[in-house]
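Given below, in the form of structure tokens, are the structures.
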Structure I
Amino acid sequence: MKNTEKLNLDMDKVMANTVSHDDLMQKHLQDKDYQRVYLETSLEEFAKDGNINAFIRSLQYVVKARGRGAISSLARELKMDRGNLSDILNGKVQPKISTTLKLINGLGYKIQLKSA
């Protein structure tokens with residue numbers, strides 16, 4: 001192709017063969033080991049950059065991947081108000097560290113400290 005030629009794309013075809021980031025994440029996060037590695041990586045990034053919102057978004061993806069009713073179920077298990085949990089996972093409320101640890105534990109994980 002010459003540099004002067006325009007590349008014509010059929011955007012309908014492109015979009016029909018494109019997977020959204022959210023859909024791809026939901027597919028991968030069906031696997032519990034992938035969830036663990038994803039949360040570990042996200043937590044490590046949070047420790048480096050302090051971006052709590054990115055870490056909370058990771059928790060949101062994991063809860064969402066657990067399916068319909070996951071927020072309600074998790075809220076009951078943690079004895080939290082469902083609306084408050086939803087606000088945390090949607091980034092409307094920044095949780096305390098104790099609440100974040102409670103969420104991690106409620107998802108079936110625990111934090112381990114390692115020497116650097």
Structure II
Amino acid sequence: MATEDDVREIALGLPETTEAPWYGAPAYKVKGKGFLRLRTEAEGGLVVFVSDLAEKEALLASDSGKFFTTPHYDGYPTVLVNLEAMEVDELRELIIESWREKAPRRVLAAYDTEHGSEAPPA
């Protein structure tokens with residue numbers, strides 16, 4: 001089971017990431033762009049960004065115990081994550097992908113060079 005402490009450790013381990021409140025909730029930004037937010041609303045959950053609406057729908061269809069949404073996020077490439085249902089390795093992948101969606105190209109290139117990854121096509 002993943003925790004808010006896991007979210008914090010993973011997020012702050014990514015380059016150029018800072019922790020700052022966003023809509024009154026704990027959140028993380030890369031170079032000033034929000035990429036992750038813990039929800040304090042009734043449904044709770046962690047807000048992560050995905051590449052597009054198709055990826056969002058695929059995640060939602062894959063496991064309703066882990067991924068959900070609310071009408072507020074309709075039409076946006078974001079998914080809500082139930083931390084209690086997530087393993088830390090799975091959470092790490094989601095957080096990194098959300099970070100990649102918002103990180104500037106320069107930051108992505110440096111990260112990819114260091115980690116042996118290839119940047120996704122532009």
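Key figures
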item	result
Per FRET efficiency 1/(1 + (r/R0)^6) of positions 11 and 91 (r between Cβ atoms, R0 = 35 Å, to 0.05), the highest-valued of structures I, II	II
Given -18500 for helix-only ellipticity at 222 nm (-39500 (n - 2.57) for each DSSP H run of 4 or more, over all residues; to 500), calculated: source structure among I, II	I
Origin of the derived value 19 (relative contact order in percent (Cα under 8 Å, 6 or more apart); candidates I, II)	I
Among I, II, structure where mean projected area of the Cα convex hull in nm² as derived comes to 11.5	I
Structure (I, II) behind the derived value 2.8 of distance in nm of label points 7 Å out along Cα→Cβ at positions 27 and 43	I
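No lab work stands behind these numbers, since they all come straight from the coordinates. Being a predicted model, the structure only gives us computed values, none of them experimental. Cβ atoms are built from the backbone, for glycine too; each structure is taken alone.
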